[in-house]
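Take a look at the structures below.
Derivation of every value follows stated rules applied to the coordinates shown; laboratory data play no part. Values in this document were obtained by computation on a predicted structure and should not be read as measured data.
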Structure 1
Amino acid sequence: MNPSIYLTLFLYFFCLVSSCKDKKETSGVFIRVDEKETTSSPGHLVFKEDMQQFFYMHITDSLVFLTSQRNESPITALSLKNFERVAELGERGQGPEGIQFPLFLKDISRKSDIELFDLNMRDLIHIDYKSEEKRYVIEKEMMPDSLWPSINLNKISDSLYFANGVEHFNKGLYFKWDRHRSTKAWVPYYPETKKKYDEDVTHLYRNSILANGEKGIVVCALTYFNRIVAFDFNGNILKDIQIGKELIEPVMEDFERLEFSDGTEMFFFDVVGTENYFYCLWNRSEIGIDADQRKNSKIFVFDWDLNHVSTIQADQPLASFDVDPYDRYFLGLFPDDEEDTSIYKFDTEL
């Protein structure tokens, strides 16, 4: 065969192979972030409470609000200057200020007013500070039936919300809810894994979301995948971010009992943010691992153009966290085996 023909065929097959490389990588949608390149940030203990296990927090300009299922008051406010108590809000029971299971609405604007929802009592809760009266006022309204049940509730406006569904009620990664239509528009499961199973794979896609109304972005940090996926408000993928060199997927041992195979790992547990950045809480560990074997947390930080900015290595395994509105530090909750709660402060240095 003519040498020029050999050369032509070689170039043809070379181009063909090159074009068949991961299309997501070449399209700019798919990126990898190194798990090991981190910036160390030692935590400083700023608060400790015996037998008052707090489980969520929300930081404003001057206060941090905490929710608890043990305290007589479901909501506690601490000063960010000295971490002393400023207020105890709500009460157990069915009264006008009765609150059972409070969760904060996610809102990156960080307004001074606090908004929550009660998953058990189906209430939307608004906490406002009346400066003339020097006291907080709690106002509640019934959650629309079509919005319940949900977690990680993100409020874009009075009529537009994004949220995760609760297990056994899920039909997708998360949903978009419009008050005018009163229906949930679900964003579908990640397609590659969906095709591998005939069964319902709802529980494989546990995740936390954070929405940015100005940018029109919803960030989805997956728990059983080493992945963060960013969508536009119509559910189109903007960026698929893989942590580490290889994709790690969960494997089911028993679909009926929702049991994972031995060695299945967990990755992202929460995502919070400001108008400048979003922060993803990474607690890489195997399912069912003993508490004393838990690894210290990492925080993966991205800007809203979906660029990786920093990875912060904490020196504690954090159960929950939130960030200062000005991106100067974040606070992390650490509950110990005796159910005491400690709060640590970590500088971000972005």
Structure 2
Amino acid sequence: MNKHILGAASAIALSIAASAAAAQTIIKVATLAPPNTPWTAHLETWKANVAEASGGEIEIQIFPSAQLGNEFEVYKQVQRGRLDSGAFSGAVISDNIPEISLMSTPFLFRDAATIDCVYDQQLGDQFAALIEEDGMKFLQWQETGWVYIYAQDDLSDVADAEGYKIRVSPTPISRMLWDSVGAAGVEIPYAEVPAALQTGLVRGGESAAISFVAFGLGKVAPHFMRTAQYHMAGAITISNRKWNSLSEEQQQILVDGLPPVQGMRDTLRATSEFLLGKYAEAGGPVHDLSEEQLAAWRAKVEPNWPAFVEGLGEGAQAMWPKLMEAKAACGE
């Protein structure tokens, strides 16, 4: 009799456990960012917040270092509902949403506080709506940060960039910058850059400071120029298919669990300066451009702004004057 009772109890327990496991909601988040960086730390905090708020019912699984494919491909997969979620860099967001590309117009901004203001107080909601019109649910902005130039030689003087073999991001922003200075551009995904530098396919490129250090680019292209030619903001998104499969309570848990974006911005900027300082202390050549050198870069690029905006299409052309107004309202 006791054996029968124990057997029945075990069966019920197994059934309950199976039901609990089946009920668990898993959300897979893909990112280009390597582990142990502010980007993945932000996602880990989100994961912990969501697990706590849902009592473990919602599990966020993070796939760093482009494990699920290069992020341009991942964006399409999230768009189609084949992947749950992505934490995308500004390169991908800008490439798919022309109006957001305007925020990364080379040498448009000088101060990160102005950029934060434009996103948070002026145009952020309009930009987020454009992402949702592109077929996925917007969750939060992500700081990619200032983009700088690195190379196997000192390119502080813009004249030295002419004919130089540079990795160009597959975006209108990067193409416009390097075309403006007459570089010999080669378009390849970011994840393939270390190998391309080693083989001599390219001799330099552009990168956020943390990525430059995290991917070890300084080992093969040691010169780092503080050009801050443009700034990029990415985004965390989730596929409409996954979002619509969640209850309203689950959706709210996901949104509420996101750490404040300003904290990520501050951490990333401080970490960037810390890592660049360590790189310089170790002998890495970090070049602070003079005002004259920066002005020479701007003089090559700024005349091409109108053609850049026109090439992005009617939506970007309509957004450009709004951006100029927002920029002025935010202090630049």
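Who wins on Cα Rg over 2.2 N^0.38 Å, for residues 86-237 alone among 1, 2, i.e. which is largest?
Largest one: structure 1.
Where does the value -0.44, -0.51, -0.77 come from, among 1, 2, when log10 I(q)/I(0) by the Debye sum over Cα atoms at q = 0.12, 0.13, 0.16 Å⁻¹, for residues 150-269 alone is the thing being computed?
1
The value -2000 for helix-only ellipticity at 222 nm (-39500 (n - 2.57) for each DSSP H run of 4 or more, over all residues; to 500) was derived from one model only; which of 1, 2 is it?
1
Which structure, out of 1, 2, was P(r) over Cα pairs in 10 Å bins from 0, in percent, for residues 214-317 alone calculated from, if the result is 10, 24, 26, 25, 13, 2?
Clearly, the read-out refers to 2.
As an exercise: relative contact order in percent (Cα under 8 Å, 6 or more apart), calculated from one structure in 1, 2, equals 17. Which structure is it? Provide the component values of the computation, followed by the final result.
Working: 1: 17; 2: 24.
Going through each structure in turn, the value belongs to 1.
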